[in-house]
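For reference, the structures are reproduced in the following blocks.
Coordinate-derived values only; no laboratory data. Since this is a predicted model, take the numbers as computed values, not measurements. Cβ atoms are built from the backbone, for glycine too; each structure is taken alone.
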Structure 1
Amino acid sequence: MNFPSVTTVLAPFADFSRVSPGVLDAAAERGDEVHRVCALYARGLWVDEVAPECAGYFASFKGWFDAYVERVWLVEERLVCQVLRFTGEPDLVVTLRGDARPSVWDLKTPRAASPAWRAQVSAYRHLARKAGHDIERAGVLRLSPSGRPPILEEYTKTVLQDFNVFLSALNCWRFFHDRD
């Protein structure tokens, strides 16, 4: 199986041309570390020392998680859609307190939102549904660098439109990359 990932398909639509390579590399490293410690916490595992530049983001996540998550279904698990031939790794599939069904959430550390996030989350929702999760809600959590509550951006109302956008990007990716 050599299916493209959701992030690979959407990569052409993430414009970082105005960000210097050093700043971009540091942000990517920080994002990877924030995801690592948040995933450990969501899995109920011990979290080792959190780097100072990640501590606020982790505190933001931990506060939200402790207050709102009732049940964890999966954390950063690779999912595959054999029919549409793509793969992805949603950050969280959880049931929130008061919800009857699970939802999918992607963790973000940038301060500014990206339109590509809607297509990304819709693809993760599709993958989670294919894996047997009856997803109710979908969105992103923009974690705060200062430890404040995250900004929750819910895309549930537009998720079907957003998935059509993802499918368009997937078809373009196939046109330019598939040689089978």
Structure 2
Amino acid sequence: MDWFLLILGLSICTAVLLAILWSIYVPDRRVWPPDTYDKSTALLVWGATAGLASCIVVPAFLQWGAVDWLPDWVRFGIGLPLILVGNLGVWSEVARFGISQTGGAQGTLRTQGLYAYSRNPQYVADLAIVIGWGLMSAAPTSMIVGVGACLCLFAAPFAEETWLAERYGHAYNIYRARVRRFI
């Protein structure tokens, strides 16, 4: 089971990262963000998200504490707060944004809430969650897949910036000049 989840998680990370890199370097034929958002797009985006999350969380419980050199103060003093704060950040913005726009559907340009401090607060929060799970669980598979997930989360905003500039024009350019990409 551990090997299956490791291979599945790294395969999802590889596919997502390739799609993001393609979108960065070939923006006129981008994959992310999608030009159209329909049921198949939602299934693909949320299927990959759920699959990747499963490849981090399930091994976290199966291999709990296997990395025995990681002290408890790091696991629970840093890992757990990262998970909690990350979830608070993600779900507060999902509640404002909506599930479909979070998954790539075009909507309105968000510049309020956490978006007043970061152009990508949901990615920052997701990074916190992934790092938190790796630290708290001290599970090798969660940590390895988590590194791949972090690469994807770090790269995704670079694919979105051209799309955002095309969709929201001058308003996005003003926002981009005023607010940092991450934190």
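Structure data summary
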| quantity | calculated |
| --- | --- |
| Computed -24000 for helix-only ellipticity at 222 nm (-39500 (n - 2.57) for each DSSP H run of 4 or more, over all residues; to 500) - originating structure among 1, 2 | 2 |
| Top of 1, 2 by relative contact order in percent (Cα under 8 Å, 6 or more apart), largest first | 2 |
| For 3.1 (distance in nm of label points 7 Å out along Cα→Cβ at positions 38 and 158, calculated) the corresponding structure among 1, 2 | 2 |
| Among 1, 2, which structure scores highest (criterion: FRET efficiency 1/(1 + (r/R0)^6) of positions 94 and 134 (r between Cβ atoms, R0 = 25 Å, to 0.05)) | 1 |
| With mean count of other Cβ atoms within 10 Å over residues 78-85 derived as 14.0, matching label from 1, 2 | 1 |
| Test item: Cα extents along the principal axes in Å, for residues 62-109 alone calculated as 36, 28, 12, pick one of 1, 2 | 1 |
| Among 1, 2, structure where distance in nm of label points 7 Å out along Cα→Cβ at positions 6 and 30 as derived comes to 2.3 | 1 |
